[in-house]
Structure I
Amino acid sequence: MSDDRFSTTPDRPTIRAAVQLACRAPSVHNTQPWRWVLEDTRLHLFRDTDRQLGATDPHGRQAVISCGAALHHLRTAFASHCWNTDVARLPDLSRPDLLATVEFRRWQEPPSTVFRHAEAIEYRYTDRLPMASPSGWTSIRLELEKLVRAHELTLDVLDEDARTRLSVASEQSAALRRYDMEYQSEIRWWSGHSGMLEGVPTSALVSESEAGRVGVARDFPTPEPMARRGDLRDHARLAVLTATGETPLTWLRTGEALSAALLECTACGLSTCALTHITELTSGRRLLSSLIGHPGVPQVVLRLGLAPDNHRPPLTPRRPLADVLTLA
């Protein structure tokens, strides 16, 4: 990197590298619904409305959550290059697709967690297989609660008694969607294909028998029968990211909190799976509200555990940087 101690903007290679890492963020069905535009000294994050899921996500909630996760990934990536970021969220209400504007300040000594989390971006993945119970959970939980609270959300860890009720809600969600032809067409369009730069590839899906040992999972098309992780039944901890409201700003904040939690878990050696299918329906949100036991709007369910066989599928694909970044 050139000597830019007095510059107000990172150089182009740094921007490209940071945006590329940001695009490793998880998104609903791996739709990658974001666009980045560099304008003078500011980087803008837009929601790509052409990639919104009409049946799964008619209000754009999950698309904005996905963009929020990318925003946090971006800030983490820039921090690892010693750039602090100041963010204006929803800076222009007349442009609802403009979600954030980022400006930069040099940061001489970022905390060590920044580098751990930036490294974790490279190998974080969504684990839909059964997991073992996480080790060191008490200290990890305390750190997760602190990270999520910084984004104005709460992390509500569910007890074991809630697992059965949540599994039933997950099954009910699948049953209600089973004969929704628009939803079924949409999920088949975005999953189960190989060689694509978007969507959920076959390698990231689980068979019917594997899904049956998890219980709380979205009902994707299933690949050929497989029995990875033997007869292990899921012992992942279940947690809920709960917001104070239901607005685009809280959705964006939810995505940032989601990213922070996933990266911390990954850096601690845990596997993760973020689930939004239960919160897509009113009945699922109502059940989660009763389980967390305090006012708030449940946004995302998290499964957090250990992959006992250290199995990691290939990283899901991402669109080329030229498709998502404009250097004006």
Structure II
Amino acid sequence: MPTLITTAVSHVKEDLASIVSMISPEETPFVSAIGKTKATATKHEWLQDTLAAPNKDNAAVEGADASDATLAGPVRLANQAQIFSKVGVVSGTLQAVSTAGTSDELARQIAKAGKELKRDLEAALVSANPSVATGARKLGGAEAWIKTNSNHGATGATAGYTGGAVGAVTAGTARPLTEAMFINMLQGIWNAGGDPKKVIAPGTLKSKISTFVGGGQKQQQAKDKTVHQSVDVYVSDFGTVDILPHRFMSATTVIGFDPSLWNQAVVRSMEKVNLAKTGDSDKFQLITELTLECLNEAGNGKVADLNG
């Protein structure tokens, strides 16, 4: 007698798990670390001032008249506000049918778009993008701002803030990252009066930093059978910095920064707008407008043009 098996019938239900997995990363270490302020125009401006260099020979003659002094006012800096947008359209039928993993596909798409928008923000804020004032405005990213303490390969250069705009970064000859380069970056920041707190690096360069030996040796805890390979905190003569892997920055750059010297300047906070209904679907737009405020680029540093 033949056995009735599953392939011989048509009423076996599908085995579809009711969970939608998303493996895409959502971390935003730069945005999470820096401050937040308000912007009121598409070109956001702020003021920067510096102290005069210390003068060890500041000595006055007893009873002498006060001498003339040369004073300097603050410098005006600016960055363009960038509009970030995500649009979605979900049909009425898709919202009506039974779907796995969610009871409301429109709500799921809105939540997904919000996560994607936050990743776009992070990528733009740490980028080497120059500022763009016309058409689709773009903000100048952190990598493009950092000029004073920039270490490039041959022919590489950072224009920095000049002529009222953030200029482009020119790629140089690639070279390997060394611990000496890393320490020189921290020293340059310290020499400029900065206080580096965090370092962000793409995965390959984060792994390279984990090979740095500093003044000690890595340890293996035999008791709990754990090998500590990663370097997550680096204690240098010029400060202690947290080393954070970053998924969305340039693959050839390491950035050391002081979070207190950066702000996310927001023109419009993120909001969901229901777009006009033109048929059998629901449309939405997530939108925000903001820029990056760099209070003092010299208090930060970078090593660029790296290949591991």
Structure III
Amino acid sequence: MKNLVKATIALIISIVTIAVIFQISNFEVSLSILRTLDYKFIAIAFLLQVSFWLLWALRLKVIARTLGCNVSYRYSLITTLTSMFFAAITPSSAGGEPVRVKMVADVCKSYGTASAVVLIERLLDAIFFALSLPILVILTGFYVGFGFKIAGIFSLFLILFIALLYTLLKNPKKIESFIERLCKYLRKFLKGRTDEIKDKMITEALKFRVALIDVLRSKHYACVMFLLTIVMWLLGFLIPSFILLSMHLPPYFLFSITAQVIIVVVSLIPLTPGSSGIAEGTMAYLYSAFVPQSALGVLVAIWRTITYYTNLLFGFLVSLKILR
């Protein structure tokens, strides 16, 4: 029930924001654009979203396999869709990671290994964004000042996180010491199970460390995983261009991909469920630089339907199947 309430709130925020964008645009022109849509390009855009899901599931399977965990592709796809539903109803998409950790751990029998799988996913995404955004901004000259500020802040947090991760990986005793201090602080909440929980946490944390080191040593699999990450995101970022083609407008491929990278990074700000309102508003603002104002409402509405509402719908249906 709580999840349905969160999903409803996210939908309301998103729909209201899109309605405002329609109001700012020329509503009559927007309606005429809707009447003349070329639906074969809409179909391609939706297939690109499906490809995004399929490649994400494949990447999850490859990472798990690299760590010695045999996750079937079907189960990986179910895990991906389920986590996308929870990501869509939580701020900064934070709800997706715990779901993937739990579902991968059910197969791997280790929360440490499962956490490493999910962390590697996020690190691959973060590295892709940190590298691609400044390159795209230079190539296109699109919102140079804003783009470099976003890229700089994002890269700074990424470097700090990697430095912290390296410190923990370098010395396992620091991991044990941190967990011991944490359990001592939480002793009154652990109700006499402090030593048992501490030992379990240390065991899983060390498995997490070993799993990350194994991935770093597997150069072949690391290249495959990063290549999958690049293709996966690029396919997803092509969706607005095909929507523009369906509206009989130029696709603006490079400008659109640059805008999409900025939108994803901005959407990490944990304010609303699934970044509802933030994503729509940021897209309307960025695309107004090269798309006619009258077309913005239609573009944002179709884009959000394909990339967000479908995550909610298919993720919810898969989640129901799991619960049953």
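Please treat every number below as a calculation from the coordinates, not as lab data. Source: prediction; values computed, not measured. Cβ atoms are built from the backbone, for glycine too; each structure is taken alone.
I, II, III: which one has helix-only ellipticity at 222 nm (-39500 (n - 2.57) for each DSSP H run of 4 or more, over all residues; to 500), as calculated, at -27500?
This figure was derived from III.
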Origin of the derived value 25.0 (mean count of other Cβ atoms within 10 Å over residues 73-80; candidates I, II, III):
I
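Tell me which of I, II, III gives 0.95 when you compute Rg/Rh (Cα atoms, Kirkwood Rh). Walk me through the intermediate numbers first.
Working: I: 0.95; II: 1.13; III: 1.00.
Corresponding structure: I.
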